[in-house]
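Listed below are the structures to be examined.
Every number in this text was worked out from the coordinates using simple rules, so none of it is lab data. Since we're looking at a predicted model, the values are computed, not measured. Cβ atoms are built from the backbone, for glycine too; each structure is taken alone.
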Structure P
Amino acid sequence: MWVRSTMTYRFSFAMTLLSNFVTTGLDFVVILLMFGHVRGLGGFSFAEVAFLYGTTSTSFGLADLLLGQVSRLGRRVRDGTLDTLLVRPAPVLAQVAADRFALRRLGRITQGLVVLVWSLALLDVAWTLPKVLLVPVMVVTGGVLFGSVMVAGAAFQIWAQDGAEVVNAFTYGGNTLLQYPPSVFAGELVRGVVYVVPLAFVNWVPALYVLGRAAPAGLPAWSAFLSPLVAAALCVPAALFWRAGLRAYRSTGS
C-alpha cells in the first residue's frame, strides 16, 4: 500500500530518492575532504577506506529499507496503537516493518553501491575466488546483523517507550564507526564491537581479509568467513528478545 502510494507521485518520489542519495552521500564527502589533506588514515589508503564505507553503507541501507521503520515502535507503545497490530492475523514484526514503508531509502543503498564499485576499481588487491565471493556475502550478512540489532532495539522500546536514540547509537552509530579503519579507534572500542555487539563482522573482519590485513582484536584470519554464522547467531537472541518484549507489553489502559 505504501509503495503504491509513493509511486502515485513519481516526480515527488524521484526528488525524495535523489535527496536521500545526496544526504547520505555527505558522509562520504567528509572522507573525500579528509583525504584532500592526508595520504592515509590509520595506515589505510583512500581506496581501502572507500571499500569499508561502501560495504557498511550498503549493508546498513538494506537493513534500513526493510526494518528501519521498527524504530517507530516506541511511539506506538506510548499512544497504545500497537494494540491494533496485535489483533491482526499477521506477524507483528512484519506489520511494524511495513508501517509507512519508505521506498526513498533505496537512495542510501544506491549511494553505498556506487562507492563500493568505485573502491573495487581502485583497490590494488590480489583477487582470489574466496575474496571475490566474500564481498557479496559481506554485504548481505551485514544487513542481517544490522537488522538483528534493529529488532532487538525495537523490543527494548517496549520497555523503555522512548529509547529510539539509544538504539540509534548502535545502528546509525555503528554504521558510522565501521566506515573508518579499526586502527583509528581505541582497542577497547574495537574489542567491544568484535566480542560484545559483533558489528565488526559487518565489514571490518571480512574486509580486512580481502585487503590482506590482519583481523582486528586478535582474531584469526579464518574468522573472516564467520560472518554468516555470527549473523545467524545474533538473529536468535534478537528474536527471543522480540518475543519477550511483546509478552511484556501491557498497553496504555485507554
Structure Q
Amino acid sequence: MSPLVHMDSTPEGAVTVWINRPDKKNAFDAATIAALRQTFETLHGAEGVRIVFLRGVGGAFSAGADLSWMASAVEWDEDDNRQDALELAHMLKALHDIPALTVALVEGPAFGGGAGLVAACDHALALVDAKFAFSEVKLGLTPATISPYVIQALGPRTAKLLFATGRVFDADDAWGFGLVDEVFEDVASLEGARDALIAEMAPCAPGAIGDAKALVNDFVGQKLDKGLIDESARRIARRRVSPEGQEGVRAFLARRKPSWVE
C-alpha cells in the first residue's frame, strides 16, 4: 500500500482508511487519489468488513487540491484535464460503492474535494471546529466531479447556494445542511461515537449490510410500480435463501448467536 494512505482494522470488521499527508493537511495530488482509489477498490471484495471510517492523519481531514498539483494543471490542455478529473471521479465512485457502511471522521478542514469525500460517505461525524467549503468558484472553477455526491447529500437548493458562494461554513452549519450527521466537542467524544458504531454493527451480517445499502442506492427515486415491487420481493427472497439469511434465521429460532458474531 502507498505511504500516502494507510489502513488498519479491528476484529469486529471495522476498517479505518487514513489519508497520510499531514504536512499538506491531507490535500490531494494525483498519487494520493490513485492510492485512495486502490484502497477503496480493495475494500469492495473484503470479507467480514462491516464499517469503514475515512480520516486524515494529524488532525486535518483534507484541505482539497494540493497547490503544486493545481499549478501543474494550469499548463494542461482540456483532454489532459479531463483524464485527470476522471481519476478523481473514479476514486469517489470507488468510495461510494464500498459495500460496508462508510463514515467520515472530520477534523479541521474539509475543503473542495475533501468535502466531496465527506458527501460520498454514507455517514459523517465531525468535530465542532471542523470547517467546510466548496470554494471552486473563487478560482474560476466548479465542483463538478464531487457534485453528484454533494447534491445527493444536501439537496439541490443548498448545493446551489454553497457552490455559488464558495462560503466557508462550520460543523454546526454542515449539520444543518445535512453534510454532517453528528457534531462533537472533542476528539475523545468523536472516537467514542466511532466505537459505539463499531459495537452497534458487530451483530450485523457483513453481506446483508452491503445488500441493504444497495437497496437504497438502487431504489432511490424509482417509481413505486409493479417492477419495483417485484424487484423488492426478489431481493428479500434471495437474501432468505443465502447462507447468511439461513444462518441468521436459524440462529434466531434456536436462540443462539449467528456464526458471524464473534
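Numbers for the structure displayed
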{"item": "Comparison of P, Q by distance in nm of label points 7 Å out along Cα→Cβ at positions 68 and 164 - largest value held by", "result": "Q"}
{"item": "Which entry (P, Q) yields the derived value 16 for relative contact order in percent (Cα under 8 Å, 6 or more apart)", "result": "Q"}
{"item": "Source structure (of P, Q) for semi-axes √(5λ) of the Cα gyration tensor in Å, for residues 92-243 alone, computed value 31, 22, 11", "result": "Q"}
{"item": "Read-out distance in nm of label points 7 Å out along Cα→Cβ at positions 124 and 196, computed value 2.0, structure in P, Q", "result": "Q"}
{"item": "For 0.60 (FRET efficiency 1/(1 + (r/R0)^6) of positions 12 and 204 (r between Cβ atoms, R0 = 41 Å, to 0.05), calculated) the corresponding structure among P, Q", "result": "P"}
{"item": "Origin of the derived value 24, 18, 10 (semi-axes √(5λ) of the Cα gyration tensor in Å, for residues 28-131 alone; candidates P, Q)", "result": "Q"}
{"item": "Mean count of other Cβ atoms within 10 Å over residues 84-91 - highest-scoring structure of P, Q", "result": "Q"}
{"item": "Entry that produces -15000 once helix-only ellipticity at 222 nm (-39500 (n - 2.57) for each DSSP H run of 4 or more, over all residues; to 500) is calculated, selected from P, Q", "result": "Q"}
{"item": "Mean count of other Cβ atoms within 10 Å over residues 20-27 - highest-scoring structure of P, Q", "result": "Q"}
